[in-house]
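Multiple structures are listed underneath, in structure tokens.
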Structure 1
Amino acid sequence: MTVAWVFPGQGSQKIGMAKQIENLSQTNERFSYASEIFERNLFEICELNFDSTNPLNDLNNTSNTQICLFLVESILLDALKENGFKPTYVAGHSLGEITALYCADVFSFEDCVSLIKVRSQLMVNAGEGSMAAVIGFDRNQLELLVNKFNDIVIANDNSSSQVVLSGSNQSLDNLSREISCKRFLKLNVSGAFHSPFMSEPAARFSEYLKKIKFNNPSFPVISNSEPSLCSDPNLLKVRLEKQMCKGVRWRETMDLMAKDSNLHIVEIGPSNVLSGLGKRHLKDVKISQVSSYDQISY
């Protein structure tokens with residue numbers, strides 16, 4: 001059986017997710033290390049409800065979300081490895097691609113923490129544009145409308161019935177009045193992620209990545225910007241450099257996985273975002289989820 005480990009990105013975080021893994025052997029050490037680098041108590045942030053008087057204590061603040069998700073996912077995947085489990089290949093959605101690269105031994109844990117600190121700050125300070133989720137639409141109409149606006153792109157192609165758009169606020173509002181869909185929801189984000197609006201942060205992130213060593217992966221990785229199996233560290237680096245400006249091609253990633261008739265997808269993270277997409281988009285595929293210390297198996 002082919003086993004694909006998949007790692008979710010922003011939007012899958014939830015209050016209490018650190019508590020779900022506190023009994024695992026590496027939890028305290030890893031949260032302590034990352035909390036020192038980020039200069040805030042990340043474990044506590046995972047457990048707190050939003051404090052309007054101090055946004056830095058908010059789990060939904062991008063500068064906290066990304067590192068907290070990575071910590072939870074990395075601890076869970078290493079616990080699985082310690083119990084004798086391993087994937088055939090890995091993939092991650094947006095931030096989850098970094099977890100996938102860590103899982104495949106391309107990066108060390110310490111490199112990932114530093115990398116995510118740089119990445120999240122660049123995204124927090126992006127400043128331009130916004131994003132909107134579109135659910136239940138006609139793809140031909142959507143693509144025609146996206147092509148009509150020169151400042152809108154499909155940022156996350158999540159499935160045949162769900163996408164996230166990035167673009168200027170005005171153009172997103174205009175498109176919302178023209179498209180026929182079940183739901184059009186503007187997202188509370190600090191910029192138009194995975195779009196050309198991120199060209200400047202992406203250039204700075206690319207410069208940072210030049211300092212990071214990309215090791216040979218232990219198993220193939222599917223990247224967001226190019227959904228194909230890859231074991232070349234130099235190519236994985238190029239693909240990660242493109243990620244901030246390019247869309248997350250998750251629908252194509254699932255279609256690639258589905259070419260194997262004996263497939264088991266295992267989502268590793270605090271919630272079931274990718275599992276839900278897989279169940280709605282794929283047929284006759286086994287899907288499991290690992291999200292807590294008492295669930296280190298599948």
Structure 2
Amino acid sequence: MTMPNDIGVIDLMIAPPFRAGARTYQFLRANLRDRESLDEFEFPAQYMFKDVPHPEAGDDSVRFLLDQMDRFGIEKGMLGVSFDEDRSADSLRAVREHPDRFFGSLEVDPNRGMDAVRDLQRAVEELGVKAATAFPAGLNPQVPINDAKFYPIYAKCIELDIPICVCAGVPGPRVPFAPQYVGLIDEVCWYFPELKFVTRHGCEPWADLAVKLLLKWPNLYYSTSAFAPRYYPEAIVKFANTRGADKVMYAGYYPMGLSLDRIFKELPDVPFRDHVWPKFLRENAERVFKLS
């Protein structure tokens with residue numbers, strides 16, 4: 001059960017350090033109601049995380065991130081990108097200048113209808129993105145995982161042969177959780193059996209239900225984003241060690257809420273079996289996101 005240190009980790013949720021003033025999460029404000037979230041928090045799930053990173057990246061945030069990745073043995077990272085050069089300038093530069101180290105994902109908003117579908121097509125063609133991502137509870141208006149508004153995007157992901165990574169479970173930000181109830185995934189996997197669907201952000205408190213669905217549906221996967229390793233759900237670790245070694249993938253949360261120091265300090269204590277580690281840290285992501 002020893003974690004290897006030479007595997008060439010693939011991190012499915014990482015980003016260059018935020019620019020000054022960028023940690024505003026304005027897209028969530030319309031759905032927030034409590035005073036702390038609106039007026040005090042710099043990070044919408046701040047109450048859940050201790051020691052939120054504030055890295056001093058200097059003049060070159062991309063070089064800074066590469067140095068951090070080298071320090072912790074991360075070979076490749078998935079970055080959120082968009083066509084808004086202002087919003088994702090550093091991530092776009094990283095993907096363009098270092099395609100051997102970074103690949104992009106595009107956040108989709110099904111409220112935009114066919115414009116969202118066309119943007120996804122364009123992002124694959126022009127930016128080389130390898131995945132779509134979605135935050136159902138963070139949309140305005142919110143869109144449940146199994147809502148028909150998502151169906152054109154799911155169909156497009158199948159056509160483009162890319163996975164979609166979707167936040168599932170109770171969200172950290174203080175917004176209603178109903179759109180991310182894990183049971184909604186069942187209908188999506190039934191209707192779109194070819195869709196590669198990767199959960200984000202834990203699936204709690206329905207981790208046991210997530211395991212049942214992971215076992216049931218061949219193209220359903222789980223990533224560990226936004227969870228410190230010491231808090232990986234026990235049901236997920238047990239599943240990876242038994243019938244789910246090919247289904248669980250590493251994703252961090254740097255610099256959004258977790259430091260790489262903390263993640264890689266805690267990771268060796270996760271009781272994965274020896275055969276699980278290479279799959280968890282690299283091989284499953286390579287296969288699902290077509291990185292090799």
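Every number in this text was worked out from the coordinates using simple rules, so none of it is lab data. Everything numeric in this text was worked out from a predicted model, so none of it was measured. Cβ atoms are built from the backbone, for glycine too; each structure is taken alone.
A few comments on the model shown:
- Volume of the Cα convex hull per residue in Å³, for residues 36-179 alone from the coordinates reads 161; which among 1, 2: 1
- If FRET efficiency 1/(1 + (r/R0)^6) of positions 68 and 124 (r between Cβ atoms, R0 = 25 Å, to 0.05) is computed and equals 0.35, the structure in 1, 2: 2
- Origin of the derived value 2.2 (distance in nm of label points 7 Å out along Cα→Cβ at positions 28 and 164; candidates 1, 2): 2
- Read-out mean count of other Cβ atoms within 10 Å over residues 4-11, computed value 25.5, structure in 1, 2: 1
- If helix-only ellipticity at 222 nm (-39500 (n - 2.57) for each DSSP H run of 4 or more, over all residues; to 500) is computed and equals -12500, the structure in 1, 2: 1
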